[in-house]
Structure I
């Protein structure tokens, strides 16, 4: 059982809860998740099965989309509704226009400080454990990329936003910083992830659906094969001799590729290598810009990950 299941994570579950549920329901040991969601959040959580777990590092790089709701006028220690109120402002006013004016400050490359209650480790210990023990360690700012940050709905004191961002962006921090910019403070009260890389809500199922399909022995219909579960430049079909080299983790030369494949290569691209029935054999990175002047002995593809059938 290899590939990816897209789960609509319920509120109150941790990402590890979902992994445990899938492991128990499908009775398989090798299960992982891509992109942690806080217990309060819901939405798209890719779950990787068997050889599909090797795809996690590649898919974590993808963009993510969220619908987030923040409450103005209150700050909490966790930056969300699960925490204790640490500051409160009364008698203030805010308009949708005022929110719109501040949103542009948080688009593009930004600097943000991750929440103290997060899984980031300092000296091998997750920050949230240190925070729960009463410590207040200093957390360094990090760079994040916010592609879209727009107003979806305004119903004072609640503000609902649409966000598209890169890896490592903390929505809780984004909302807290937005509240400070507005001069009233804010914290996250609702979060739904609608996309994670190539995976969307439209293909997601909840745990109850997973259980039902497993009982009906139809879960295979929902598993996305490894070759279709990762964003790649394209696919390269290999002959048996080249496939044997790949299984040993050896790089491929231009002469190992079929006629016409060499010209497609551009340095730094990631390709899916296939052989036989069309199952993903490996993911490789091109080392050259293809062309007729290159020697057939030139190293063409560096193997990043090999998959067992």
Structure II
């Protein structure tokens, strides 16, 4: 049995939010704005804490605010306690059987691969609700808004995460069959540089990497620069350019014959696409069911 906690030793808990924000922002006014409180309300929270602890937590000179040595010491404990409490709250929310399973991925991964397969999961697991969130540019998994992520990681995530690699991050060129015919039989990688190239501005270096690995010099003059791979694929489907794909997001189009790989050359980047969740969530029945299903789906591309 756990030992009893002496709650009499705790300071006023509600005042900790004001102290944390004021210390981090080094401003009572900014802390008040962040917490949607009045300036006097945050000042009062800090005063209550100082009286309870018997020390000054801040030194004040005019409008400037700086934590004292005691304030800096206390801040470390307060910050850790609040983060631990938030983590516990999120864990409980994630474990609720009636809440949707929150899945995070990117726009292209959603549109061109995952969304087409999700109805199969729902059909096989009618008791699990899904909430799919997509991001265009933020590659990091955010466990505050998602239970599971289909994301790209350049390196294996830290020990607090459960990680299952799914796809290598390999760059390969695709275009429409009509555009490929302009290259003639058995084209070389160098021949692609004669065609309009589509680049993604957040991944503009990918053409450099692909060309360098083929012992070519990229001329850095794509026909157009777009913001997502989904848009680049649309241009390729229309026969207006060559796109570089970094995952299995053209699989269906290749199988249908709407896109082709005009040359066989590929470039393997570091990292991989994979599934990620918090370590403590990996045995949650809903999380496990989804991750196991997606591993099987990935095996079939």
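A value of 3.1 was computed for distance in nm of label points 7 Å out along Cα→Cβ at positions 53 and 245; which of I, II is the source structure?
I
Comparing I, II, where is distance in nm of label points 7 Å out along Cα→Cβ at positions 173 and 237 highest?
I
From I, II, which structure was P(r) over Cα pairs in 20 Å bins from 0, in percent = 29, 48, 22, 2 calculated on?
Attributed to the structure labelled I.
Here distance in nm of label points 7 Å out along Cα→Cβ at positions 141 and 277 has been calculated and equals 5.4, so which of I, II was it run on?
Label of the source structure: I.
Suppose mean count of other Cβ atoms within 10 Å over residues 149-156 works out to 18.2; of I, II, which structure was it derived from?
Derived from the structure labelled II.
Determine which structure produced the value -12000 for helix-only ellipticity at 222 nm (-39500 (n - 2.57) for each DSSP H run of 4 or more, over all residues; to 500), calculated from the coordinates; the candidates are I, II.
II
Just so you know, all these numbers are worked out from the coordinates, no wet-lab data involved. Since we're looking at a predicted model, the values are computed, not measured. Cβ atoms are built from the backbone, for glycine too; each structure is taken alone.
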